[in-house]
Structures are given as structure tokens and as C-alpha cells.
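**Student:** In C-alpha cells below, several structures.
All of the numbers you see were taken from the coordinates with simple rules; none came from a lab. This structure is a prediction, so every number in the text was calculated from the model and none was measured. Cβ atoms are built from the backbone, for glycine too; each structure is taken alone.
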Structure 1
Amino acid sequence: MKKTTFEELNLSSNLRKAVTEMGFTEATPIQAETIPQLLKGRDMIGQARTGTGKTAAFAIPIIERVDTADKSLQALVMCPTRELAMQVTEEFRKLYKYYYGLSVVCVYGGQEISRQISALYKRPQIIVGTPGRIMDHMRRRTIKLDTIKFVVLDEADEMLNMGFRDDMETILGQTPKTRQTAMFSATMNREIMRLMNRYQNNPVHIDTTQHKISVPKIEQAYCDMLEGEKPDALTNIIDQHNLNVALVFSNTKSKVERIAKKLKNEGYPAEALHGGLDQRRRERVMNSFRGGAVRILVATDVAGRGIDVKNIDAVINYDLPQADEDYIHRIGRTGRAGKSGKAFTFVVGKQLYDLMRIQRAEGVKIDRIAIPQSHARQAHA
């Protein structure tokens, strides 16, 4: 398939300069197909996996079409989690680096609302936020949506799964009917179709989930074990594969805390990340992970949604994800930007059948490996 360069997308020189500085020359499939449609003003629904560059796919057209001389609110991006909202905001800032008079404000729960209100008084053209906190600001009248031209629902399926449907619909109902609406979702289901039919105008449907972008460069393996064997298997994998930076996923907050505590007690630079942490601590943990002080991050799926850190050597599924599509979301955190990565999954008992189903549905190859033993134990074997 022919690659599309950013030169071919006819972007303004300021955007091309920022994109080049970020190290990108070729557009990913979702970017190549989405950007021209959004620049034309079309509504769209895009299916794309994690790690495929979908943030830039909607951020670039918004930056191109926002009127920098107009200090009214023109674009709204809704995200399911604080981490993802912060990540999207950061991407906007990198992309509009050479635009003067353009600003974005990020609003999310867990941060002092007074700080956000101060930022909103400066009249940004773009707001990125979680539905709950956007609703808070609407009630306080610190966000008014009557001048909105563009709305993006990022990871719409995840927002629905998290119970944000009423908030999403209330927010959309307060925006002008003339707005342009883009929706991104890893999956298409009845709820997504209902939102599309109700709030979009003849949308173009772009599906790049068949493009195996991030997965082929990821070496995938699983170990079949007892629950009690997992703690040692985890440290043995980290040691034997010389993992410098790793992301470990577990399904509950309490388990994430337990795993991180055990790793720290054994001398590993590890931290926990989950929805139960206050915002200051979450930001501190993420900054330490990005900066290299923390090299093993143990997270839940929801907290893990916004993690976009380069050079993650491996993802370890300490627990099999509860939803099949989360497997791809998780492992897509490694092997990014053309680099290779590793993914290890621990399965217990009948979970093996679930993993085999994921393998068939996602068209990936997951090899069985023996339970990693410490060298001392191997000597006794």
C-alpha cells in the first residue's frame, strides 16, 4: 500500500514544520484517510487501534481550521480518562507550536477547578476534557458551547463503557447543529451507531483496524501458570529479558498496588497507576515514568489509556484483560514508531481458551513459553 507523506496532505507551512520537528514524514493510515475528510468539513467515524496516530488525525485538521483571530471557543475534544485528555492536550501544543494566538485548555476531575477556571478566562479556542468535568464547567457557566464548530469524541466506545453516555449526549445537545463531529472508536457496536445516527450528518466511515500497524513488530508470548506463580514469574521475566522499561497490567486497583509494592521491596524502580490515586500523585508517577526514575509501571486498563511513553521494552499482562480488544490496546504500548517490542501474558486455567479466542479474532500469533524460573531455581531443576 502506497504511503502518504505529510507534504502530500497540503498542510500549512507552520504545521508541516511542527510535524517534521516531531520526527514524522509519513502519515499513518488513519491520518492519511481522516485528515483530507476533516479538512473538507465532513463528519466522520474512524476505527483505529491504539498507537496508530489518531490524535494527530483530528488535531491537525482542527488546528488548520480554527480561526486564531477569533477568541471564542471553537473546538471541543472529549476523552474517557484524565491521562488521555492530558496526552491529547500535549499533542495539540506540539502541533500548534508555530501558531500565534492559539491555545488549548485541558479540563478533568481531580485537579482544582479554580486553576481550570483561571485558564478558561483566557478564552482558549480549543478545550480537551473528560465529560464529567466538562459538565461541571457547563453548570458553572465557565464553558459555553454555543460557538463550537468542531467536536471530537475520542475513544467513544470507552466513554460509553465508563457510563458517560448521558453526559456525552447533554454536551452534544448544547453545541450548534452546524458543528462538524468526528468520532473515534476501536470497535463499532449498537451504542456507537446510535450516537452516530443521532449526532452526525452523513458521516464518512474510515476503518483502519485491518492495517496491522503496531502488532507485527511485537513478539508475543504467554505462560500458563497457577495464580501463586505469577509474582516470581514477573521478576524473572524482567531479569531474564533485561527489561529496562516495562508496563505491567493488572485488572484491579488493589492488585496493582500489591504488585508495585512487591517490586519496590525487591529493589525494582516501580510505581502503581490507577484511578484511585489523586491527580497530583498520578501526574508525579507519570512524570517519573517519562523521565526514567520509574522504569516499571504497574497499571489498570483505565489508567493505562493515556500512557504514551516511547521506548517501552515490553508489556506484561499480569492478568488477562477482561475485554478482548483491551489486549491490543495494552500491547500497542510497546513496539511503537517502527521499533520492536515484547508482550508477555500470564494465563491461569481456562483463561487459555480466552487467549486463543483473542489470537483468532485479532489475527496475531502468541507463542507458548515455559514459566520463567530464576537462575537459582533452574540450577536445582
Structure 2
Amino acid sequence: MKFLHTADLHIGKKIYEQSLLEDQAYILDRIYETALAEQVEAVVIAGDIYDRAIPSAEAVALLDEFLTKLIEKRIPVIAVSGNHDSPERVSFAGRILEKQGLYIAGSTGETLKTVTLEDSCGTVAFVCMPFVRPAVVGAATSAQAVEELLGRHPMPLDMHRRNVLVTHFFVVGEKGEEPELSESESDTQAGGLDGVPASLFQCFDYVALGHIHKPQHMGKGHAYYAGSPLKYSFSEARWDKSVNIVELGEPGDITVRKVPLTPLRDMRIIRGRLAELMEPDRVASEGEGVKDYFQAVLTDTEELIDPMGTLRSVYPNVLCIEMEKNMDSQTQEYTSRLAGQRKSTARLFGDFYEMLKGEPMDEKRREIVEETAGEAAAEE
């Protein structure tokens, strides 16, 4: 059996108040085309279907269009809810939709939802384990929660058929090795979760993971994060996005390969002085790339007038600007000057301001700082 594994669609997501619905519609079309070109027999979505528990009407309509096209081609879709989803909303009308080939496990019950599909080699069982907070199932940790949920499924697994687990937990290696995280995921333990060792899933032929945005393999078995189909933060700028195409032959026979996804607009970081980034030759070298989403890191030391407006005159989708300064030597000098000194909060703030700006704070600002520091001290 051949199936496509994706996850973390985050439909309806905004970055710096920029809606990504157009980009998401484009990438969902690419996933649909890949499913047809690869002649897959199922599509698996491992959680975080939406970006918010209460998605917008536009986000719902986009997902509906994507799923409808797959179902019309008689490609079953198997999905679980993630920590960004509302279990009740994503599983609404589930029993009716299952008759059309759409299987969504939003919440856990007394047993885990299992979808069985047939091919020339026999039966493939897709065991669906949606995201759940440990306390909901009476557990103290995510690992205990997973053990509790697995206990609701008949064990041991029927080894005469191929078994696939679809889940949205923060899975780590057998020795606790964490997956590579983006900046937005660095405090998870992605979403406030402790890690679940991949060793808990060794009995499955393939584990379709969601939750982490970089495609990667976890543990010694066949546990894979598909990653998100789009870059959702600038810390993901260097990552290539893809979907997994999984082929299951006879029990024990499995191949996994990535099919790359090319976005409508990439997400990139540009760095340099403002004047350098605006040079005609530099802009011309970008070609259509000037329409990508940019984070501009400016190395100018002098004050700039409306750098965002200037950049957007040629890079229309600059989303944010950072000013890059060599702070190491300044910080060391500042720290050494403070060593052994006892200064008031206002004086410390004044010194810090001078370090950043290269000039003393004016009298008006100093009065505001002293007044604010005095009020804060009075409240302590």
C-alpha cells in the first residue's frame, strides 16, 4: 500500500498579521497533485489541521475544498486532531463522513479509532491517536498518557497485517534525543509537552507523526515527522518542506521517501545595509523572488527613516525588520563597568541607554525613567 503522510497544515495561520490562506491553498493543491501523481491509496494528516481551535470561515472552506477533491478521487483521508485543533469541531459529523472515506479522530474514546484498508498484500490498520493533554486521561506525563491510550487498543497487534500509528505527540528518540525544533517550537517541549520515547511504538510498521515542523526520522524504528508543508517562522527559513510517500509491502517491507514541496512564496532572511539591499543589481538578481516573505536584518549603525516603507517599495512582502548590532564588545564593557557598583534602577537604565545609543539620555527621558522607577519601588 502506498500512502501520503503530511501534518501541521495550520490552515488559517497568520504571520505578523499576514494571512497565509493564499499560500496554503497553493500548497494544498501541490499536495493533491502529488497524491494523484504518486497514485496513493490514502492520505494521512497527523494533526494541527487548523491553526486555531475556532477556525475562520475561510479556513474551513479551504480545508473542505481540499478534502472534497481527494474524496472525489476515491482517496481515503485519515486524520487526527492536534494541539491546535478543537477535537469536537474537526470530528463533527464523523460517522456520516466515514461513509465517504473521510476518517477524522478528534478525541479519544474507550478504544482508539482504527481504519482498515485492503491492498494486494492484505490489510493495513491505521490506528488513530489524537493529541490529548495527559491530565485528561489521568496521566502525569505524555509518555504515561500514550501508554494509557495504547492500552485501549487490542494488544499485541495482529502481526499478520501492517500496522500504522497516526499521532500528534512530541516524540523523542529512545534515549530522549529531541527532534530539531524551530524557534517557535523551542519551548515545548513543543506546546508544553514532555517527550514520548519512540520505543513505545516499536510494534508499529510505520508511525506517522505530527507536531514538529521539520521533516525528520525519530528513533531506530519507522517513526517520522512529516513536517509542515509551509515555513511558519523565519527560524524555518533554511528547511526544505516535503511530504512523505510511504510504501508498505509484505509485513516488514517498507520504503519511505520525501517528495519536495515548492511554495508560492518562500520565507527568507536578507541581511545588509539598507542601501545595499536597495541596489538595483541586488533587486534585479532576486527576480520573482522579490515577492517572497522576508525578514530584513539591517546592519546600519545610523538611524534610518522609514526602513520598512523603503524596503516594501521593492520587496512588497517584508514582514519584519531587525537591527543587527555587534553587542558583544559593548556588553562586555558595560558589564565590567557595572562590576562591584551599586546603582539605582534609573542610573542603570541610563547607562544601558547610553550603551545602545552611543549618547547620554536627555533630561526629559531621564525624568520619565526616574519617575517610573520611583513608582515601581513604592509598590514593592
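**Student:** Looking just at distance in nm of label points 7 Å out along Cα→Cβ at positions 14 and 126, which of the labels 1, 2 belongs to the structure with the highest value?
**Tutor:** 2
**Student:** Work out which structure the value 1, 6, 13, 17, 18, 16, 11, 6, 3, 3, 3, 2, 1, 0 belongs to, where P(r) over Cα pairs in 5 Å bins from 0, in percent, for residues 70-285 alone was derived from one of 1, 2.
**Tutor:** Source structure: 2.
**Student:** So if we calculate relative contact order in percent (Cα under 8 Å, 6 or more apart) for every structure here (1, 2), which label has the highest result?
**Tutor:** 1
**Student:** While we're on this one: Among the shown structures 1, 2, from which was the value -8500 of helix-only ellipticity at 222 nm (-39500 (n - 2.57) for each DSSP H run of 4 or more, over all residues; to 500) calculated?
**Tutor:** On the way: 1: -12000; 2: -8500.
Value -8500 for helix-only ellipticity at 222 nm (-39500 (n - 2.57) for each DSSP H run of 4 or more, over all residues; to 500) corresponds to 2 out of 1, 2.
**Student:** For which of the structures 1, 2 does the calculation of mean count of other Cβ atoms within 10 Å over residues 30-37 return 22.4?
**Tutor:** 1
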